[in-house]
Structure formats: C-alpha cells, structure tokens
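Quick note: the coordinates plus some simple rules give every number you see, no bench work behind them. All values reported here derive from a predicted model rather than from experimental measurement. Cβ atoms are built from the backbone, for glycine too; each structure is taken alone.
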Structure 1
Amino acid sequence: MRIALVHDWLTGMRGGERVLDVIARAYPDSDLYTLFYQAGSTTASIESLKIRPSPLNRLPGAARHYRKLLPLYPWAARQLSIEDVDLVLSISHAVAKNVRIQTGVPHLSYCLTPMRYIWDQADAYLGRGPRRLLATPLVAALRHHDRSRSGPCQVDRFVAISSGVADRIHRHYGRRARIIYPPVDVDRIQPDGREPDDFYLLIGGFVPYKREDIAIDAFRDRPDRLVVVGDGPMRERLQAGAPTNVEFTGHITDEEVLAYLQRCRALIYPQDEDFGIAAVEAQAAGRPVIAYARGGALDTVRPLLVAEADGSLHWPEEPDPTGIHFREQNAGALGTAIDAFGEHAHRFESHRIRARAAEFGHQRFLRELSAEILDLTRDPNQDG
C-alpha cells in the first residue's frame, strides 16, 4: 500500500514527532509532507523518508520562526498536493489534515488535538488584552477554515489520541472519532527497585498551558522538595520567583530525566494535556502521578482518590490505582492532593503502576492503527 504521511512541521522532537517516528519505522517507504523542515531536528527514521516541505520552508529562517507565519498555514497546507497514493495518513495538531488530496483517496487523520491556539486555549496563548483583541479576526478566520477542512469530503475518518481530544473533535468539527492512544516507549523505562528519594518531580515545558506556576505555588509553604526539569520560554521568570525548596535543572538528557522519574516520590502533573506522555513514562518507572483531573490524565492515571474543589476527598475505588487526581486547577487543590498522597503513599504498588503503563506501548499502537487503516481502506466512504 502506498501511504503518504503528513505532519505539521519538523523542527524538533516533541510528542507528535514521537508518534511520527513510530509510524515512520512501520511505513519506511512513505513520502512525508510537511509545512517546515529543519534537517537533523528529528530522528533517523523520520529523516530517512522522502520529505516534501511546503513553499514556506524556502523563506529565510522559516524553520526557526515558523510560529510567526501562522496566518499563512492554511495556504501552505493547500500547496501540499498529494497524488498517486492509496492512503493519506495525517498526524495533525494544526493544519496537516488540510492538504490537497486526490478524489477517491481515503484520508485518515490521527488528531493530536484541534489547533489549541485558535480553539480551547486561545486566551492562554494570546492573553485577554490588546493582543487578543487584535488577533480576533485572525482567530475567527482560522476557525472557519479549520472547520471547513474537517468535513467528510476532506477527512474520511478521525482518530483521536484521548477521550478529551475526541470530545473536542466532536465539539468543533461535529465529527465522531475513535480513540487510539499514542505510543509510549515504555520498554526503555523500568523501576529501579529502590525506595524513592525525598523529592517530587515536575517536567516542565514552560509554556502557558503547562501551568508550572501552580506547582511552584503549591510548594511555596511546604517542607517538601520539588525538582523541576526542562526548559522553555517562561522558565527564567518562574525560577526567579520560586521558593528555595524548588530546584530547577534546566535542559537535561533523556537518561537524566529517567533517573529523576525512577527516584521521585511522585510526578506532579498540573496541566490539561491532550494525552500526556510524561504521565505514562512516570508510571512505567513505577511512580505515582498527582494529576489535574482533565484531558489525557483521565485516560492514563487511575486515581486512588480525587481531591475535590471544596477540599474533600472522593474515593472512586479504581482497581490498581496509579495516582491521585485533583479537581480544580489551582495551588490549593494541588496542595490538598499532595497532603492526601503523603498519607496514602504506602497504598501504591510499583509493579502494578508499571503494569498500567505497559498498556500504552508501541506494539499496541501499531496493531490498532493497522486495523484502522485496513478497515478504512476496505470501506473508504465510511464517515467516522
């Protein structure tokens, strides 16, 4: 089967590129279409594909400043005309699904999320002041275009990475979506068999929706240590205002992150993620997750208890719990969840947490994706 892959841009390794890497290894003869391509920024498996970037990629500095070209994304995606294939598989969180496709060729869109900066998180990215007001016509135009390119004539079937993303696809596009959880490399992560150290861990991206500020504030009047790994645009500001029991490592290697995951008491997870690979990786290391009860964490973290908005605790009686949920996205609710974890940490079993993470491995993903492709190509006119 001749498959064309489409990805929004290739400028670094994030969650979407990890998904693409697994797909690229499974379908190594595919051509790969993208808006922007910075050579050497991804993996050998991705780089080995025949990569076809959009005309925007020829602009000087495009791979570094691609975010500034947002108004041109819809036009650029339509310049990616795909012909002579049996299937188009887009891995999209922006406009990859908007490419031009030959009539009769089925298109499966593996949706990481509807474009978050024009839909659910426009205020987080653009603010509420003059900048947001100036951006209103652009956001409205991009929403109209995004919705118009999401009907059955363009996308035969949507597949979502989580139940939260499936809900957003239905809300914004009026389409149903099956769920195939993305692949996590759980085989490279194992518990180290020792008792955890005396710190909690936060893996930061330091962009607005990650909400590192909530975790930092929750530890402001606590004796516990919080280690914050990672880097991003907001790190320096947050670090400058952090209390002394919060330690920032900056950018570190994957091996160093793994060591922190294995040694932490629990992973602090204050964000609303589309799926959330880090939460699964922590569980692969046998460590519990204290997670905000929204988004992908509802699919991946089985709660022993839920810290409610009023400070009370709800016990959902999930089998083999792997963490704790907190209902409100603020420092107070997170603090209540941390207190509850401290009291009930002995009830978590590392090998059972690890078993939960194993359900999100590569082979499961490829098996489910292959079945979806086979089903769609057998009946290309079915609307998902």
Structure 2
Amino acid sequence: MKKNIIIIGPAHPLRGGLATFDQRLAKEFLDEGDDCAIYSFSLQYPSFLFPGTTQYSSDPAPADIKIFSKINSVNPLNWLSVGKELKKLSPDIIVVRYWLPFMGPALGTILRYARKNKHTKIIAITDNVLPHEKRPGDTTFTKYFLKYCDAFITMSEKVMKDLRRFETQKPAQQILHPLYDNFGAIISKQEARKFLREQLNVQVVDDEKIILFFGFIRRYKGLDILLEAMADPRIRSANIRLLIAGEFYEDEKPYKELIEKTGIEKLLILKTDFIPDADVKYFLCASDAVMQPYRNATQSGVTPLAYHFEKPMIVSNVGGLPALVFHEKTGLVADPDPRSLADAILRYYELGENYFIPHLRTEKLKYSWKNLVKTISDLADDIQK
C-alpha cells in the first residue's frame, strides 16, 4: 500500500553526509511508489557552533525530491509551528534523523506535537545517541527526544547499546548503513588521478602508492595518529603517500605542527577543503586504500562509500568499525596507534589491492537501500496506535 512519508533531517541546500543520506533515502521511497518529502532546516546550526567554512552546498538541488527548509534549531516558536503543521499533514510515517543531542529539544518538540494526530508513526534513525564529543545537556536532550519516538533504527552495535541505556522497551532494529551509490560509477585509478591533477590541482602521480583519509577532520577521527604512522621509517622507505581530502572542523594548527615536527611534508597530499559531491568519486577511485584511524567510532559514512567504490579499508579496532570491515578480506583492522597502523599499511601493500576486490564485491551486496526502506516499513506496521 502506498504510504505518505516525511523525512526530518538535513537536505539541500545544506551539505554533508546526512543531507546526502536523507536525499538518497527519499529517492528510494519514491522509487518504491510512496510519497515522500524532506523537512529540513532553515537554520541548522548558529554560525558560532558550526566548525566548517559554510553549511551550504554549491551543488544543484536533487531532482524530483520535495525539500522544505522550515526547521529553526534554536527557535521554540518555530518548533511548535512545524510540529502543528506535521500534525495536520498526518503522514503515515515520520523518519527522523538523530545525530547530535543539540537537536534534541527542537526535534523532540516537533515530534511531540506531530504525534498528537494519533496516526503518524515516528521512527528515528539514530546515527549517534551519545556524541563523540560530550557537552552539558547531552543526556537530558537525548531523553527528551527519544520519548516522542515509536521505534528506532541503528547502524552499529555500539549505537544500539547506547540506545538501550536510555530506552529498553520500544522496538529497535540494527541494519547496515546503505551504500552511497549516488556519487557515480567506479572509474579507473589513472582517470581519477588525471582529473585530480588537471581539474583540482591535486598533485598525484599515476604510479604512486597513495592511501586516503577522507572526510571532515576532528580529533576522534585520529588523523594525528595516522600522521605519526606516516613518519615510520618503513613507510618512508616504501614511498607511500597520504592524500588528505576533507575540511578541518577544528584548529588545524596542531596538525601542521605535527607534520613539521615529523618532517613528513613530502609524504602528504593536502586538499583540506570541503569536497563537493561531484568530486567524491575521483578521490576514492584515485586511492589504493581508505584509512579510518579513529580513536572512537559508532559507524562511519566513509565505510559504505569505500564499499561502493570497492576500495579496501584500514580501520581502527574501535566501535562499530571492525564489524563492518573484515580483517584480511575487505580490509585490515589495526589498533589506534602509529606502529599498528604502519604495520597494517605495509601488510596491505604486501597483499595488494586485487586480493581484496572479490571480498569487497561480495560484501557490498548486503548494503541495500531497499533493506532500509523495508525495515522502516516493517517497524511501522508493528507499531500500534
């Protein structure tokens, strides 16, 4: 039966992985024959809270997806207005993204009013329940938000455990993060490196060994650990270079000081800007392997991106990452310390990229948007109103 779905979460013109996810999920609902629209933010973060250069994308809006930029994250009168609007619209399902306790008051209040129609079923996709970087109010805001949801989806065992610390009764399902398959098809390494050189002035050479750190830069992602691994004499002598593609979401000074201290400038290729969606495939396809040297992690949007482009991953043995990357099959798992990461990088080149490709192609079949849509629909069917 055709359903009316509202997704609450970031979408164009906001940028980033959450917006990309929400738009791809909306497309899948539409492809399944449902009606679907996204309620996004007119103000997502006050500028003083946003760590990057801009919250907005220069890419064109996605075709055929209705996006309403209506939610102001810091205006309680707006929350009441949006909540009452959704109550009146009475969608069959609201799918709401939860990634940061800061959003708890706004989203919780909207849901509190929307659910008063006694028809709409509310399913939260909880990317994080507890944040990577703790702040006052995290627990209070999260409890408030969870109270007004009917069911939950998580994409890692760690987030499920965090969720069950707060909510033990309501239904919840853990699934795999679907593949980001909307960044284009796989292209050859040579073609990708040529594009980076000629179009983006990223100086990569065709016959170089290049590993990739991709995504915004924050302490929990462990780029500093990886930089220290690059200083390992064995890495230097193997002529392995690290391509860093992503924007600093914190002070870049300590990283620059570490690079200078270790003397690894010539081993690095820096593109520390936000990477537009249209350019993502060139960075992934130009690399030999994708590095995730995280100190802690729930799940990572970089993992399904790497699966889509069939790139082996070298990940830290933390959080949900080892459950997604199978050691010496789809990648390598290392401890989050420089020596262990260096060992893993060298082991990767011993085995060679082609060793991992058959495993990656088999595993990526599990990462389906259809599975996510079916999980949402099944949860909604089981909720009694």
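Given a value of 3, 16, 28, 24, 15, 9, 4, 0 for P(r) over Cα pairs in 5 Å bins from 0, in percent, for residues 87-166 alone, calculated from one of 1, 2, which structure does it belong to?
Working through the options, I get structure 2.
Determine which structure produced the value 1.8 for distance in nm of label points 7 Å out along Cα→Cβ at positions 15 and 359, calculated from the coordinates; the candidates are 1, 2.
Corresponding structure: 1.
Comparing structures 1, 2 by mean count of other Cβ atoms within 10 Å over residues 79-86, which one has the largest value?
Once mean count of other Cβ atoms within 10 Å over residues 79-86 is tallied for 1, 2, the winner is 2.
Work out the source of 0.70 here, i.e. which of 1, 2 gives that when FRET efficiency 1/(1 + (r/R0)^6) of positions 151 and 271 (r between Cβ atoms, R0 = 35 Å, to 0.05) is computed.
Label of the source structure: 1.
Quick check: 10, 25, 25, 20, 16, 3, 0 is what I get for P(r) over Cα pairs in 10 Å bins from 0, in percent, for residues 119-238 alone, calculated from one of 1, 2. Which structure matches?
Working through the options, I get structure 2.
From which structure (1, 2) was helix-only ellipticity at 222 nm (-39500 (n - 2.57) for each DSSP H run of 4 or more, over all residues; to 500) calculated, if the value obtained is -12000?
Only structure 2 yields this read-out.
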